[in-house]
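Every number here is computed from the coordinates shown, using simple stated rules; none is lab data. Predicted, not measured: the structure shown is a model, and the values here were computed from it. Cβ atoms are built from the backbone, for glycine too; each structure is taken alone.
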Structure P
Amino acid sequence: MTDDSRPKAGPTGWRDRGLDGWMNSQTGELTSGLRITSADTVIDVGCGDGVFIHFCARQGAEVIFIDRSEAALAKTAAKIAASPARAQQGILSDCDPIPLQDNTGDLVICTEVLEHVPDPRAFLRELIRVTKPGARLLLTVPDSRSERLVAATAPPQYFQEPNHIRTFSADDFRQLAQEAGLVIESQRFVGCFEAVYWPLAWLTCEPDSGLPLDNPHPIPDHWTRLWSELQQHPQGYRIRNALNELLPKSQSIVARKPA
């Protein structure tokens, strides 16, 4: 089982990220306080399906996207092809090391990757190397609280190579960035909908293999509908905000490389 084969939360999770200030097309902010402009060179290391780097491309930035999966790279390239990106480059690589020169990016993005790598400190040093002095990095990892909940139903492979081989508490993640010499500007918690959805979704799969059952239980769909209705309530954001602090799927850090 790889991350590409695990249950998917569908568009609901991405809509929640928008409600929490991610990928704001009106302000050009990738996340709150992190505005992308056409003058920027943005590097996405481990781009996956390319959601974040596609947003940056739509702002006219030069975009460089890297992944070890040819399929992911092709999917991202197809998204970006018709964008107003100032320049675009896809690179197939496992990023050991990252095949770019020092001090290349105005922003380096690395989302949901550090939990997969054998040595997060060495990997982070590579991310910092390709970041310009004074520029910023956007880093995200799964939060240890939701990982403990996922472990209740996920098959054993979920926590084995090439999947999640380590977990990060909020303190662990902050310490990792600080020990690398980064100046943390913000640390945020998001994705509480997915933190509940994924353990429910694993219930619809074979316990040992993680493969879908022939007749999956509708519990994940019930949760999705309930959550969607809650977000339509005028005060629904209060539940979302509280749950993001208590049980986030992911945590993000925006940090600056010293000049």
Structure Q
Amino acid sequence: MSEQGGSGMRAALRAHWPEYLIEAWALGMFMISAGVFSTLLEHPDSPLHRLIADGGVRRALIGVAMGLTAIALIYSPWGQRSGAHMNPSVTLTFWRLGKVSGWDAVFYCLAQFAGGVCGVLIVTAWFNEAFTSPPVSYIATVPGAAGVGIAFAAEFAISALLMAVVLRVSNSPRHARFTGLWAGALVALYITFEAPLSGMSMNPARSFASALPGGIWTHFWIYLTAPLLGMQFAAAWYRRGLRRVACAKLMHSSTRRCIHCGYVP
């Protein structure tokens, strides 16, 4: 590492460490919520599982819970400060668009991976075998019965659509405040309808968080590549029309600093 690079890294850490910790916290909380609701609804010994016999209904309820979790994190005071990426694919896409600096992208991604793993470990400590054993199995993302190709295509498609919507809505002065609602709604719909195809990841850090403690690496390459490629595709398509990208935040608050566009309240 050059002296200049080391200096830049240290400067980024000193100035932006709160945002990095927030990104770890945000994905950690998302994974805790996913683990808790999945265990309560999918473990055979759970009263909720016995009460709701239809697997599609249970999956829809998990989708609603996770969509609301995403919305709550995006609009939370901390989420408004970091931008609530919670996903290396989101961060790297905004980096490619020139809206996140290099070191911020590095530390955002590292924080997201670390936070996700911590979230899964917390749920493991709470629920033990109810969470770690089938059918919950650390809420690992694995291809469905339709196969690996369909899982890859599905992950690519849902990731591309999410980023396309985020870019379109967040860069509309009239509708930008609704970006988090759109993102949460898509998460809910994807879990309800797409999860049987790929497990619904859209997020390398989310899949890694389950795979590492569970040792479940089944076709893990899909979840490292397809979300990133899908979001990069959406970003390239969005920029074809020379459209502007205002900022990397999903919710840009007028009361909180922004390390991406330099806004100071």
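Given structures P, Q, which gives the highest value for mean count of other Cβ atoms within 10 Å over residues 101-108? That would be structure Q.
For the read-out Cα extents along the principal axes in Å, a value of 54, 38, 35 was computed from one structure; give its label from P, Q. Computing Cα extents along the principal axes in Å on every structure in P, Q gives 54, 38, 35 only for Q. Matching task: 19 is the computed value of relative contact order in percent (Cα under 8 Å, 6 or more apart). Pick the structure from P, Q. It traces back to P.
From which structure (P, Q) was Rg and Dmax of the Cα atoms in Å, for residues 53-156 alone calculated, if the value obtained is 15.3, 45? Going label by label, the one that fits is P.
Quick check: 17.0 is what I get for mean count of other Cβ atoms within 10 Å over residues 149-156, calculated from one of P, Q. Which structure matches? The read-out comes from structure P. When helix-only ellipticity at 222 nm (-39500 (n - 2.57) for each DSSP H run of 4 or more, over all residues; to 500) is computed for each of P, Q, the one that comes out at -10500 is P. Highest-scoring entry among P, Q, by distance in nm of label points 7 Å out along Cα→Cβ at positions 125 and 189, is Q.
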